[in-house]
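In what follows, structures are represented as structure tokens.
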Structure I
Amino acid sequence: MIPKIIGRGVDIYFRKTFSSRAPPPILETYGETTERQLKTFVYPHEDDEQNAPVLALLFGGGWHHGNPWQLAAIARDLSRKGITVYLPEYRVAAWDKVSVADALSDASQFFHWMADRHTANPIFFGGSSAGGFLAANIALTATRKPSGLVLLNPALNLKRERITRFWPMLEQPHGFGIEELLALDPIDKCSHNAPPTIILHGSRDPIIPLSWVEAYATQARRSGGDCRVMSFKGYSHGFVNQALFPKAHARAVQAIMEFITHTVDAK
């Protein structure tokens, strides 16, 4: 009950903070489950060029809570720079009583829905925290891989001892345990055909230490991939929140824009 109360408070905070600052111009339905319809915020590039880059970002929240409003300011700012941005919903434990595997299924359904809509566009995929975990999973295993991965303080290279301490807070349904979560860790799926990846991470992240994502990047490069970590010195988890950390937010938007532009130009 306590995790659900905390999650509700966090979700309300992001909705109230960004619903007036960065409302989505478009809201579309991409799927339907027994629990509810699944929708996505859409922030289209103003010129809507046919071959302009497209980016989708998945929110965080430990697969327990969360909503797309977390990343609304980033989507708004990137759309003004020439990128169409999607912020999809997916089911979470607190509100839908589903597991990480169900969240991954929703995210995968969204990715293929988006890919079918943008066959002529360079597609980038990513997310924050738990959303980064889902995006990396999909990008490393999908038949059509995205042009690049954009990961913000992602949950990668998970450690059993820490997950064990946090596990009760995740409120996963019966039948989905720590072993099932660890089996989904993207670090075990790195390969030579992984898409180029940028990871933006706070140097003082107490939830996913910087050393964990640096180890992931090392593994990705050993497997033949291109993976770069950009450290945000002095920042903790969730540093892209524009309301709290405007300088880090602006730096993150610029870094994402440069990564996408460079990756598209290199094709």
Structure II
Amino acid sequence: MSDLPHFETIILSRRGRLLTLTFNRPDAMNAVNLALHDELAEALQFVSMDAGSDVLVITGAGRAFSAGGDLDHLARNAATPSLFDHEADVAKRIVYTMLDIDKPIVCRLNGHAVGLGATIALFCDVIFAADKAKIGDPHVHLGLVAGDGGAVIWAARIGLGRAKEYLLSGDLISAAKAAEIGLVNHCLPLEELDSAVDAFCDKLLAGSQYAIRATKVLSNMELKRVAHSVMEAGIAMESLSVRMPDHMEGIAALREKRPPKFGQ
């Protein structure tokens, strides 16, 4: 529809009062570069104010939901750490706006969700994951602090003990395991994903909109309190880690497809 804003890396589309936000860098597995990072904040702000929708779906084009930070983009930030300071503010906007949006946010996890991609997926209200997808937050593999929301949302979804296991190790887990431990709501074959997401969204769209939105607002109150208390420190710690040699080593190791040698 003509009332929807246009972006370079994101597609917004409507079906009735259902709004869909699609990451649109399929050739890069929807890895987050500067454009996608900035545009996501703007797109979410539009969603929060959009009077023409009652439910939002977030998904990815192609075979991935989002592979996390774009490697070239990470390398530029590491070479010029002051560039990260802008993204620190944008990262907070993304998380806070997702928590402030009162309409339900449904994640159509069509493929791997890594790093910031996982964080965005997990801040959605309900997650439907394709069974071949994997999810994880490997910030530590790059010598980075998981400061852009992972420390908030993983513990909220699966408890502190399990959250520490996955955030400290950086391990990716299968959608089936994620569903088993409550990290995502549903794991199902990719060919069944659309019908399941559509059915759930249609149920929400047919419901009492004030009751649904107010219930979400109440459910998010404690999560918002935690997010606002943790994100400032988390972003500051991640900004510090961007400036450390371990981060440069993590990027080099990933490029060279070898294990990193931290603390050298």
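Values as computed for the structure displayed
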item: Read-out FRET efficiency 1/(1 + (r/R0)^6) of positions 34 and 50 (r between Cβ atoms, R0 = 30 Å, to 0.05), computed value 0.25, structure in I, II; result: I
item: Source structure (of I, II) for distance in nm of label points 7 Å out along Cα→Cβ at positions 90 and 234, computed value 3.3; result: I
item: Identity of the structure behind 25.1 (criterion: mean count of other Cβ atoms within 10 Å over residues 66-73, calculated), options I, II; result: I
item: Identity of the structure behind -12500 (criterion: helix-only ellipticity at 222 nm (-39500 (n - 2.57) for each DSSP H run of 4 or more, over all residues; to 500), calculated), options I, II; result: I
item: Test item: Rg and Dmax of the Cα atoms in Å, for residues 98-193 alone calculated as 12.5, 37, pick one of I, II; result: II
item: Origin of the derived value 24, 14, 9 (semi-axes √(5λ) of the Cα gyration tensor in Å, for residues 42-137 alone; candidates I, II); result: I
item: Origin of the derived value 26.9 (mean count of other Cβ atoms within 10 Å over residues 114-121; candidates I, II); result: II
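No value in this document is a laboratory result; all are computed from the given coordinates. Being a predicted model, the structure only gives us computed values, none of them experimental. Cβ atoms are built from the backbone, for glycine too; each structure is taken alone.
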